[in-house]
1. Computing relative contact order in percent (Cα under 8 Å, 6 or more apart) gives 18 for which of I, II?
2. Where does the value 36, 23, 13 come from, among I, II, when semi-axes √(5λ) of the Cα gyration tensor in Å, for residues 111-286 alone is the thing being computed?
3. Of structures I, II, which gives 23.7, 67 when Rg and Dmax of the Cα atoms in Å is computed from the coordinates?
4. Quick check: 18.0 is what I get for mean count of other Cβ atoms within 10 Å over residues 191-198, calculated from one of I, II. Which structure matches?
5. Please state which of the structures I, II yields -10000 when helix-only ellipticity at 222 nm (-39500 (n - 2.57) for each DSSP H run of 4 or more, over all residues; to 500) is computed from it.
6. Quick check on the output: 14.2 is mean count of other Cβ atoms within 10 Å over residues 87-94, derived from one of I, II. Which one produced it?
7. Work out the source of 4.6 here, i.e. which of I, II gives that when distance in nm of label points 7 Å out along Cα→Cβ at positions 159 and 199 is computed.
8. Matching task: 21, 54, 24, 1 is the computed value of P(r) over Cα pairs in 10 Å bins from 0, in percent, for residues 39-94 alone. Pick the structure from I, II.
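We did not get these values from a lab; they are worked out from the coordinates using the rules stated. These figures come from a predicted structure and were not determined experimentally. Cβ atoms are built from the backbone, for glycine too; each structure is taken alone.
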Structure I
Amino acid sequence: MSTTYTCKRQANVFLNKDGERIFIMNEVTYDSNVFPHTPRIHVFHIGDLKSTMEKIFSYAADVEGGMLASPNGRLTPEGYIKSWIECIKRPYFYDPEQPLDFEFYRLYPGIKRGFIEAVEERGTPKTVLNHYDLAIKFHAYSSIPKTFSNDGYPYVGESTITGYMPNKCHETPPPHPTHFIRLDDKYEPYYIQMDENGVGISAPVWPYRAIGHYIESLYEQEFSHPGSYKACITSFRDFLKTLPETNPGNVLCVVKPIESSDDEYMAKRKRELIDEYGNGSFDLESVPSDKRYYIFNGPVRFTLKDTSDWMAHGYGSSQPVQVQESLFL
């Protein structure tokens with residue numbers, strides 16, 4: 001699996017025609033499987049504060065899974081989020097009247113052609129200010145001129161536009177979800193998110209995926225409880241680590257029915273499972289341990305037969321996050 005290494009992060013800000021702050025996210029990266037390793041800066045997002053925060057937490061989820069890392073291997077999702085928040089607090093100047101760069105190559109020819117045609121159709125000067133929304137729509141971020149060198153050195157000064165300025169918050173953040181069951185496997189445990197009735201509402205995933213999904217969900221909380229992501233992520237990690245294994249005999253598995261929308265591979269997988277386990281439900285305990293991987297990664301729904309013990313331990317409710325004041329901004 002290829003890993004993208006992030007070396008430096010920088011942000012710009014400008015005001016759109018409505019006076020709204022628009023942030024540009026720039027990151028110096030290189031890929032592990034591309035040689036020679038040559039760090040280069042690229043724009044990977046442009047948008048308002050909310051979409052920018054969403055992108056930060058989305059990429060932080062990739063840090064949890066190892067798809068995004070630092071060259072020294074010490075980067076954590078919390079550290080990645082913090083570094084970006086510092087960037088958007090003090091963003092650099094950006095002149096939105098700059099012309100778009102149409103010499104970019106990071107797009108499929110058809111999409112690039114569609115972007116250029118959409119810009120020309122408007123009949124207005126081909127500047128960032130006039131067409132940044134089309135760059136967002138077509139993911140044509142490389143058409144946005146950069147104000148940093150490939151090592152992240154700024155060619156401009158800090159912006160006079162106020163960046164992200166959160167108010168300090170010492171309130172307890174919302175509790176993290178605890179509607180999960182843990183099913184152990186040969187290499188890693190699997191976690192399934194359940195509803196309040198013990199019915200699975202997510203596919204079984206390894207810990208990094210469960211934590212990654214949770215990290216992605218925290219971006220809006222940053223606005224109401226700035227800095228609380230640090231305590232919340234730590235608390236959720238600890239929760240998953242200490243969650244006891246669910247008795248496989250208490251887990252019902254049901255193969256999802258074959259549907260007309262299924263592709264050939266999915267229909268074949270369902271037929272194989274139905275042939276082996278039938279159309280009805282079967283206990284996970286009846287599946288040999290060396291075959292459970294295929295159940296966890298197959299078109300199967302999971303339900304708890306008896307939720308009393310699960311509820312008694314508080315796993316069917318949400319637990320408050322234990323917070324230290326020092327973890328806040």
Structure II
Amino acid sequence: MISCPVEPSISRFRAFTATVPASSLVKIQKETIKLFINAEDRTSQLESTIDDETGDLFFSFRPTTPLPLGKNSCRLVGTTTEGRLVEKRWSFVVNPKLDPYLRPFFLKVQKRPKDTLSHYNLGVAYERKYLLADAQEEYRQAARLSARNQKARMAYDRLYALWDHKTLSKEGVTVDVTLDEGLLKIGKLLLIRVLVSNKTGKEVAIDPTEAMLTDGLGGQEQTLGNLTMYPKTAFETGAISVDDYARLTYFLEKHHRPLLNPGSIFPGVTANGYLAFQIKKKEAKNLTLIIPKITVKPRKSLSFKFPFTRH
């Protein structure tokens with residue numbers, strides 16, 4: 001069953017969920033499933049998980065860039081084991097003017113699309129409606145139109161830090177990070193999944209051991225080099241209890257989290273793995289992941305910073 005958002009949306013970041021029952025999944029090749037919106041391939045923004053008990057496949061789509069205003073045509077496609085194409089089509093309209101509160105702010109942006117204050121005010125209006133992705137986009141536009149607009153930049157950064165999933169691109173290198181706080185309570189362990197995509201046409205080198213995590217309180221943590229040994233080390237140093245040691249060990253055995261390996265990434269290839277950090281200060285809420293050096297050979301060095309606000 002697919003829950004398709006056919007009703008109009010005031011948000012340009014409309015999300016949706018989908019479920020493929022296990023009985024149907026055996027007939028569909030999971031790796032062939034793709035999502036197109038207005039003929040644009042948005043499959044990279046479609047996340048999927050399989051329920052361990054039922055075997056059902058769950059999809060969730062959340063756009064990383066704003067959807068166009070007006071009608072959006074969607075198509076979810078896949079191929080069966082017999083090679084037959086199956087698809088689901090639907091459409092919806094994006095129109096912020098449908099909301100009485102947003103309407104005057106949105107009309108001002110439409111009338112003066114290059115006015116930084118109009119974008120900023122629309123961002124504030126979106127934030128008051130709890131449409132944070134839309135607000136962040138308007139703050140970004142305001143900061144882009146006026147580099148000296150520190151108010152817009154600070155508002156953008158404040159919202160950017162809230163997202164667990166972030167993507168930055170520089171000169172053909174794209175770094176995609178996802179924060180996982182699931183093991184903090186039992187293991188004081190923060191995991192960050194990292195994907196590094198090389199579209200430079202040249203070889204790229206990365207050394208994950210150089211990555212660090214700052215906590216805003218003066219603390220700085222280096223990456224853990226071995227997740228298998230971590231529970232024992234954390235228990236022996238008094239960081240976790242014996243019960244949590246058992247729980248953490250069991251979890252890591254059942255749910256493998258491969259660490260990101262150092263090495264070269266060839267053109268067109270995406271490297272992926274986890275960075276792991278021990279969080280020693282439980283009161284630390286504002287974290288910054290720093291990847292200080294990704295080298296585009298022979299000598300171009302790129303750095304990436306990702307701020308996070310813990311929930």
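1. I
2. The structure behind it is II.
3. It was calculated from structure I.
4. Answer for the origin of the read-out: I.
5. I
6. Source structure for this number: II.
7. Considering all the candidates, the number was obtained from I.
8. I
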